[in-house]
Structure I
Amino acid sequence: MLVVITARGGSKEIPKKNLSKVGGLTLVERSIRCALNAKCVERIIVSTDDHEIGQLSSIAGAEVYERPAELSGDEIMPDHAVVHVLQTIVNSGESLPSVTCFVQPTSPFTNSEDLDKAYELFKSNKCDSMLSATASHYFLWEITEKTYVKPTNHNSSVRVGRQNLKQQFVESGNFYLFRSDKFIEAKHRFFGNIGLCPIPKVRAIDIDNFDDLNIAKSIHSSGLHK
């Protein structure tokens, strides 16, 4: 399996976010180490527009592909960077791996066992694409046009315990798997038969701002992510 790590240099909330450290390692280094320790991973490529991230990634053991400026803006989905990586492999005449895993460094607690588990589920369930997710047991509500609210996943007139709610999952953002050739055609991460790899909620944190970063550091210090 090929792992593609998207790690651009820009970030609105945290400058150079992917170089932020949790447990003494930058976010991009943590993702590379995770992939290096996974049994199913054969190749690791970091896609970045940042020279410092590129140098660090190379030292950590990953190949580095330079991301074009037009694929590096705040509004550009990382799917486009993954397409660029896969298309570059094809254009170079190399064989395209049958399965690609897109790993986000902003989820610092993804571990190698998560990737190996996801790969086995992907293959055994004959998935075309897959997402990581954590189980949800919340009563969800949405705001109506009159600023009142209404339930979305339960009947508010017949209250039940959380354990009796229909099982649902929240996309965690840790990683996504997909058939490489079909991803190039679809140009987005969800297509065909979509599978799910459940991961513990404590490892599902996605760092977007300084509050998230501080929470991640506290989780690491506690050891709860292991």
Structure II
Amino acid sequence: MGGVDRVAAARTMSMWAVALLPLALYLLWIGVMHLRRRPTLVSGSRDILAVFLAAFGAVALGPMELFMPEAAAVRFGPLAWLQLVILYVLNVALVVLIMRPRAVLYNMTREQARTALARVLEQLGAPAVWAGDTLAVPAWELEVRLDQSGILRQVQLISVGPRTSYEGWVRLREALRHEIRGTVAERDRRAAILVAIAAALLLLSAAVIAFDPRAVADALREKLRW
């Protein structure tokens, strides 16, 4: 009985070692973005896609495993998992499609973002009005709110207002992306914590997989009903 328990525990640990890899890579990416000497602009769709990819491993071992129809798993084997993955992808696509236009500035403060936006609009000759942290560009049918949250230097540009010109949004976003290429930013040393956590997770996962690769293969076959 003890041997069976040890095998089950080894397989569970192996699955979590694989499942945590996307999260570790995401944390590493975020940490590196904040440790660079230049800000980085990422579109909202890419940012949310990265979040969903990072969470996929935990979702697969949690909700997907919980709601997996056992009869379908026995009958269709790996194809049952394929259907759940497709459903997950469709949900991600739905979130991306219904969310308001958004962009994320890594390693940049709200004040720096305001200054960069003011320079961009001045260069493009587009009159703009500030109301607190909200920027209105009437000629482009565009209103943008600056939102800074969390402990890291990270600013979100979120489109607000009843109407948003997609052409105006893309024009502003790409002009801002070009503007910040020459900006030198201070490294956010707090991001080193994320890098350390990511490195620990990667090393732990690699150690578990390298210690017993057969358990990893058996666990994958068991989950996929291969």
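What follows draws every value from the coordinates through simple rules; no lab data is involved. Note that this is a predicted model, so its numbers are computed, not measured. Cβ atoms are built from the backbone, for glycine too; each structure is taken alone.
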Value 4.6, calculated as distance in nm of label points 7 Å out along Cα→Cβ at positions 14 and 166, assigned to which of I, II:
II
Comparing I, II on distance in nm of label points 7 Å out along Cα→Cβ at positions 70 and 102, the highest sits with II
Comparing FRET efficiency 1/(1 + (r/R0)^6) of positions 62 and 182 (r between Cβ atoms, R0 = 30 Å, to 0.05) across I, II, which structure shows the greatest value?
I
With relative contact order in percent (Cα under 8 Å, 6 or more apart) computed for every candidate in I, II, 35 is reproduced by structure II
Which of I, II yields -21000 [helix-only ellipticity at 222 nm (-39500 (n - 2.57) for each DSSP H run of 4 or more, over all residues; to 500), calculated]
II
Taking distance in nm of label points 7 Å out along Cα→Cβ at positions 94 and 158 for each of I, II, which is largest?
I
From I, II, which structure was mean count of other Cβ atoms within 10 Å over residues 78-85 = 15.2 calculated on?
II
If Cα Rg over 2.2 N^0.38 Å is computed and equals 1.30, the structure in I, II
II
